[in-house]
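Heads up, there are several structures right after this.
What follows draws every value from the coordinates through simple rules; no lab data is involved. These figures come from a predicted structure and were not determined experimentally. Cβ atoms are built from the backbone, for glycine too; each structure is taken alone.
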Structure 1
Amino acid sequence: MAGFGDLTYHVSDQFWVTGGLRFTSDSSTTDTLPGGYTSNYFANALGGVTGPLTVTPIPAAVSPEAQATKPSYKASVSYKPVNSLTSYATFSTGFRSPVVNAFAGQASVVNPHDIIIPPGASSDNLKNYEIGVKSNWLDNRLSANVAVYYIDWSNIQVQANRVSDSVQFATNIGGAHSKGVELELETVPLSGLTIGLNGSYDEAKVTSLTPEQAAISGAVLGARLSAPMLQGALNGDYTFNLASNVKADVIASLQHVGKFPNGFPNVAGEPGVPLAQYGYTDTFNTVNAQFRVAIDKNLKLALYCENVLDSAAVNYIHPEAFIASRYGRLQPRTTGVRLGYDF
């Protein structure tokens, strides 16, 4: 359940303040059905241990209830020195719902002194600090927006592995910082022609971590988070009349996305051991194009070509070894026709 609202007070035509509040109450449990079993088969096989296995039937269970009842809020001040320019500064917070573990309270059959599976992962917390400027120039033929931000992420929710038996569970670890800049430019140099450019630079990495958290999660201090450091796009749209009742658009875009890691660099549950499945996606550029026609505002026909350069860049790597196809690639060059009618 949630409720939210915001309020803006104009001190003057050039200066105003905004406050927002969201109050959320969230709870969940996980049910485990009876059946099946766990054993020390893998531990004995890998360790060369012979003899009977320890077989433990899985009983029915209901996990403890995970609850989060808390507010998130934002505060912002804006200043508009002239009609074409607005500056602002914003502070906002956020959090995610807690996560429950199906086998909460379960001890390790390999090492009973290892950690007991916790009830779950509590909510993580986000604090965002942002300042920016939005502007229009040359009779609205040029707009420019820029923002600089700093995000403090604490109590991060992760999937971890217990060291002794590699049982996976949700928990919380340390913290991370993300800082960067975002830029948007759009211009109308000629009637019917719009050119846009946007880009961002983001530096996101782990900044707080205990040795115990590193051991169960595979994270290390300074490890990059799974986000491109640099990305952006250049796009153009030219609109013209083919006939009195036919309007056409030629649209083209170029997108650039930098490489990023697929997770943490070490094996969760095996302290200091590099993860063999750890890797970086490719840095790639894609081009898309489209020719669109609208007839009498009702019938629309579009010819398109996506990934014109037919790039096969890797844009996703699954971090686990048992997935048969771990590497995701861009969709190959795709051409087609889209037809629509507004009734």
Structure 2
Amino acid sequence: MKRTIAILTSLALTLIMAASASAKDFKFTEASTLTLTGKLFPDTPNPYHRIDTVRFKGFTKGENQLVRQASGIACAFRTNSSSISVKTHYLNARFAPNGNGISQRGYDLYIKDKGKWVYAASGCNSDSKLENNLVLIENLAPGEHECLLYLPLYSELGSVQIGTDPGASIEPLENPFRHRVAIFGSSYTHGSCTSRPGMPYPAQFSRKTGIQMLSIGVSGRCLMQDYFCEALCQAPDIDAFIFDAFSNPGAELINERLFGFIEKLQAAHPGKPLIFQKTIRRGTRNFSQSKEKFEAEKMAMSDSLMAIAVRKYKDVYYVVPNADAPDHTTSVDGVHPGDYGHVLWAKSIEKPVLRILRRYGIK
């Protein structure tokens, strides 16, 4: 009997402690009052939007939603808190079949250790508790920590509040990344099928090299449209451009739009390097004759036109990424690589891109 009472008492104390931990007080700081990295336009009315869709016109309804999503944006801050949480007000939360909750609606926290960004925590709330306070990490060692919190890839955010211990300090961290390199691309660049917001290849490239990528990945809609080009033309203080421009359009559209796209950008940003990436090979073409034909034709067209472009235009370059392993197991759905594919992609473009950037004093 005494043993039963002791067990029940211990269980009750455990439940009380758990309830106390979940109800722990936090002090909240709006992320936009700290340092936001990865933004092409630093002054959007909503700080978590990538493009101001009131200022820039022409986007379809779906494209409006895509550029208001926070993919590629991260918050950099310093804190001595033992716990870090995040509380979100969502304007639109994405629930797509080819991604998980953490990448689409959740957060990815990195902490600097010995000069390198190291994974610390990630997570998201359940659908029924989406806007509850989400505790990402507890029991941090005493002292200050430099933090980098990646925002959700596929959600539109109204407010992002970072929670810390009530008596702890939290302050903006100076932007940990150098330069401003715009990257416009497809769902690959947006981060579809990655498991966490910090895993798309532009984010990995930035953490590895220290060069800031300003991501305008727009799933399925990177077609070298005039209105996207106009936004890129007006982007401030850009040091270089990188494009994943040949993944969405077919051969005919690439042929129709490529040179005009280059010429318009060069008129707006003379002397800036324009680095185009060849699209990666999709597994869906392995046995489908129609998909094989479509993919082969657009690859051949981009190869042919870029061979002309790098000779015809100064400051234009063509690099070939790789997101596939020898056993062809990096794809999640036959189109999009998972985390390992993005690791390979970031690694494959690192040397050629850095070599080009160094010619322009970007290092």
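A compact table of results
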| quantity | calculated |
| --- | --- |
| If semi-axes √(5λ) of the Cα gyration tensor in Å, for residues 87-198 alone is computed and equals 24, 20, 13, the structure in 1, 2 | 2 |
| Ranking 1, 2 by distance in nm of label points 7 Å out along Cα→Cβ at positions 103 and 263, the structure that comes out highest | 2 |
| Among 1, 2, structure where Rg and Dmax of the Cα atoms in Å as derived comes to 26.5, 87 | 1 |
| Value -1000, calculated as helix-only ellipticity at 222 nm (-39500 (n - 2.57) for each DSSP H run of 4 or more, over all residues; to 500), assigned to which of 1, 2 | 1 |
| Structure (1, 2) behind the derived value 9 of relative contact order in percent (Cα under 8 Å, 6 or more apart) | 1 |
| FRET efficiency 1/(1 + (r/R0)^6) of positions 79 and 119 (r between Cβ atoms, R0 = 30 Å, to 0.05) derived as 0.95 - corresponding label from 1, 2 | 2 |
